[in-house]
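S.K.: Okay, got some structures for you below.
Readers should treat all values here as calculations from the given coordinates under stated rules, not as data from a laboratory. Here the structure is a predicted model, which means the values were calculated and not measured. Cβ atoms are built from the backbone, for glycine too; each structure is taken alone.
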Structure I
Amino acid sequence: MVGVNDCVESIGALLNLTFDLRHPLEDADAEASAVACLHIAQRDEMDETIAAYVDEGVPFIAAALDSGSVAIVFCQAGISRSATAVLAFLMIHGFPDDPERQVPRTLADAMDKVKAARPNIGPNASFIAQLLELEADLFAQDADYQPSLEPAAYAAASLQAMLPDSLSLAIVRAAVDAHIATTPGFSFKSADAVNALVTSLLDALL
């Protein structure tokens, strides 16, 4: 999630989170290349799990940064999958430019950090829900822990961007809450449930 042209000589790792695209560096001779490559092939869909991002992607990024190299993280659009992996890294390992390297960090803190560099990030609602589960695990020993984001609030903000300006965030949030309250077993990690939420709200509010 950084400009490749600005740091080509410092690139030590390339994390590809597209489903089926390859970067030219991935096809280079592995023995001759100084760039380590990891491809986690997943689609940006609600029913995908971020487990591989956490278990494989985060340590991969950490190893590159610990060696003094730059890690390039990319997906199809640089909005959802790559953002999710970087957010998970920051939550677990803290901010590299923080002298005290405070860990763990909340999802909200990590979102603010990444958005300062790339304002258009927008992990899908399922990825946000899973990142909040990661957050809860990271802060399991904190008796005062409260989730730093609400999936419903995040979904409402995302949906508002698809609607006329005349519809306030409060109106959209109320519609989201009403849909969730009247949908037994609703889960933001269910592709069918989230798609039904979006369809229902667009039909009702447009």
Structure II
Amino acid sequence: MVRTAEFEDHTFIQASLELISLGGPGATTMAAIAKCAGAPTGSIYHRFPSRNALLGTVWHQALDSLTMATTPALLQGDSQGAVTALLDWAESHPKEARLILLYEESDLIDGPLPEEIHKAIAARHRDLGTGLTALLAHKKKTLSAANLALANFAIFDGPIAAMKPLLRAKKAAMPLNTCRAAALACARTTLDLLE
């Protein structure tokens, strides 16, 4: 008789997101993830060969969600739409937003990833780069390292900085509408610097 799995991948991914949201990447030990999921530690290893594989999957799923939210507007050259999509995504996916917007991939993953996860994450980064390149083309700006860096700052880094007080606080330090206004103003001002 074949034994069916009692715990699904999603259970451990959600437990990991919960722990990161509450205590940062350091809170995601395999024992803590298992406890949060209500599962024996060994159950995780039936789904994921290592902590890096699990946390790489968590990172990839959050990054994929962010990419799906922001890339359509970027591809259409709609910078304000892309920033608004980022803000809406962060509001509707608070745990994923805390992960992607407050931490770096290297904060979470401390060793090699399985090849398929590594390739999937790289593909999402390429998608975001393609979106930023399309934004520059729509704005009839030169495709240069400086302009790509400015576009990345305008769409992602600046608005993320504006949202950090909201993302970090258990109780909002700034009202949401203030964070949104700061993020959109940052994007507009930065895009004016494109050559």
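S.K.: State the single structure among I, II that was used to calculate mean count of other Cβ atoms within 10 Å over residues 103-110, giving 14.6. Walk me through the numbers on the way to the answer.
M.R.: Values: I: 19.5; II: 14.6.
Answer by label: II.
S.K.: Could I ask something else about it? Consider the structures I, II: one of them gives -23000 for helix-only ellipticity at 222 nm (-39500 (n - 2.57) for each DSSP H run of 4 or more, over all residues; to 500) as calculated from the coordinates. Say which.
M.R.: Matching structure: II.
S.K.: Match the computed value 21.5 of mean count of other Cβ atoms within 10 Å over residues 151-158 to one of the structures I, II, and report its label. It would help to have the intermediate numbers written out before the result.
M.R.: Values: I: 18.5; II: 21.5.
Source structure for this number: II.
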